[in-house]
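Below: a set of structures, written as structure tokens.
Bear in mind these aren't lab numbers, they're just calculated from the coordinates by the rules spelled out. Keep in mind the model is a prediction, meaning the values are calculated, not measured. Cβ atoms are built from the backbone, for glycine too; each structure is taken alone.
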Structure 1
Amino acid sequence: MPDPGAGARPPAALSMGAGFEDYVLSPAARRELETLVDLVAPAAVDLHTLDDDTLARVEIVIGSWGCNGLDAELLARMPKLRHLAYAAGTVKATVTPATWEHGVVVSSAASANAIPVAEFTFAAIVMIAKDVFRVRDRYREVRGAEPAFGVGPAGVIGTVGLRVGIIGASMVGRLTIERLRSLDVELAVSDPYLDDEGAAALGVTRMELDDLFAWADVVSVHAPQLPETRHLVDARRLALMRDGAWLVNTARGSIVDTDALTQECVSGRLCACIDTPDPEPLPPESPLYDLPTVVLTPHIAGSLGREATRLGDVAVAEVRRFLAGEPLRHEVRAADLERIA
């Protein structure tokens, strides 16, 4: 743990895409950060471009999207680095085994990034229950000349009694469940790390994954991207879903077999709301862009605009706790990477 000494501020660097420091750090967060650390440069930098003397002094890195990977080669030039405060979601593209071997304490603002994803998912499910997306297209076509009615995922419009299956009791999954409990819907969750008692505490029913696909009107994906979750949603499981059901994916594209989903949506049997496709973006010729049964968005569920300042607030608060010798609230340990997004 660094010792700032009598009034001394430890050297720190902002490592993220150019201009992102103004995106994730509100003016208030920036002011607080500058009372805690001595920034070696006022703007975001590529750590590799810093001279050896400057880099060797850095004790804290405030990272975000575009942060340098903390591998053994870079860390060899940063002997004093002790804390990475990551002002974004997943740290998987930034940390390496060498990060922890070097003694770096890692924290992430993933919990803050989970909030808008859960809000987006909740809103999408409400819109799906009202068939808003297809009704909008139909209403635009007829321009009031005739009624424009929709069809709910269960065959009946509305959220009352809607069966929503959640894949993954992750941070986003739990926040989504919390919001969905404000509706008169039926909720079930499938997560290998969640038992019946844990599901009951969330106010949901625990189901095996295949059972959940067969039961739900809407299946929402919130599992982490791991080797074992690749194509977790495959052709076999999609075939278990009832006709007219919706798949919502605001997690990672690789969890869903895009070819299998495309076939189901082209046939008209299933519908989908996909914010994170695979590949990302989809090729221009993908039929998912044009199908009336598909809502395709360009990875906008996570923090955007004013929402991004939550990430900076979390990172600065973690720096403050780290320097005060207090436990971090959002620490990421090496073992966590096996099960987090």
Structure 2
Amino acid sequence: MLSRPEGLDERALLAELEEGWAIRTASASYLPLGAGSHHWWVEDIDARAWFVTVDDLNARRNDPTESRIAVFDRLAAALGVAHALSERGARFVAAPVPARAGEVLRVIGEEWAVAVYPMIDGETFRGGQCLPLSDRLEVVDLISRLHSVPLPPSLRPRSDDYRLQNRRDLEDAVRHPASDAGPYAEPLEQLLTEHRRLIVDMLGEYDALVASARGLSDRHVPTHGEPHAGNAMRTTRGWVLVDWDMALLAAPERDLWLLEPGDGVATAAYEAVTRVDVIPALLTLFRLRWDLADLGLDIARLRAPHATSADDNRSWDGIAHVLSRRATGDVVPHAAWR
């Protein structure tokens, strides 16, 4: 996130790092990065550097009825997959560091969840950044390896249930676009009114695709969920994938659609290595879910009380971009690997 979390006392975070991970902080700097999680760079008294993430459990609900405990458990399960993959020798996984009691995620108060990672030295990229084909194929190779790693039977990772995050918020906004939540309320109402039929059609198409996909659970493999350029790093030990908070057992297309902008190169490379046929309809499904989830999340943010923070502005830009792109028939959300 670009803005510091409201309501979190940084002293409570540093105290949790010491209690949970025995990290005695010498300095801590907030990093305005990405979306979803808040990030800190922490140096301890022994001059070791740590990358710390904090998640707002309220903001990460799939819908308004989901409890914070359920959100915490879901996030912990995803990070548990990353840790298990790393323990099984997957060196391309930037896995969380277990706390002293062994857990990969701890709670601060009732609202915040914290995880700790070793700082990785490498070249980083932006989500949506255009990178060379050779780099895209390097990440396809990582995904091919990821999808073949056996997980320990005791882990019991969660499987993709095709639930659409913030669907209720999205449907409510389409039915009742007016609000007085803040400066974006009026332009958002106009945009939702203009594109109401488009959003309804997107939801209908998604449901139809999911109905066909549910019979393919035998193809589920460990997936990252967001292997775009912003979650890939080039290091001296090779390419590494970061940000595993969306890890699930799922169809391989859950990862592949972000690497397949339509030229067929990623699909061919993956099929050659894994001998698994990629299903085009599932690529379409996951592209569509990405757009709908982005709309739901950003619309929920701007229909709640807001100002014009950097994150509010990014949400507005995201809504406008998805709707204008879909309205013109452009169904590929990211140019990350073109």
- Task: Taking mean count of other Cβ atoms within 10 Å over residues 171-178 as the quantity of interest, name the structure among 1, 2 where it is greatest.
- Result: 1
- Value -9500, calculated as helix-only ellipticity at 222 nm (-39500 (n - 2.57) for each DSSP H run of 4 or more, over all residues; to 500), assigned to which of 1, 2: 1
- Of structures 1, 2, which gives 5, 24, 34, 26, 10, 1 when P(r) over Cα pairs in 10 Å bins from 0, in percent is computed from the coordinates? 2
- Given a value of 2.8 for distance in nm of label points 7 Å out along Cα→Cβ at positions 115 and 299, point me to the structure among 1, 2 it was derived from. 2
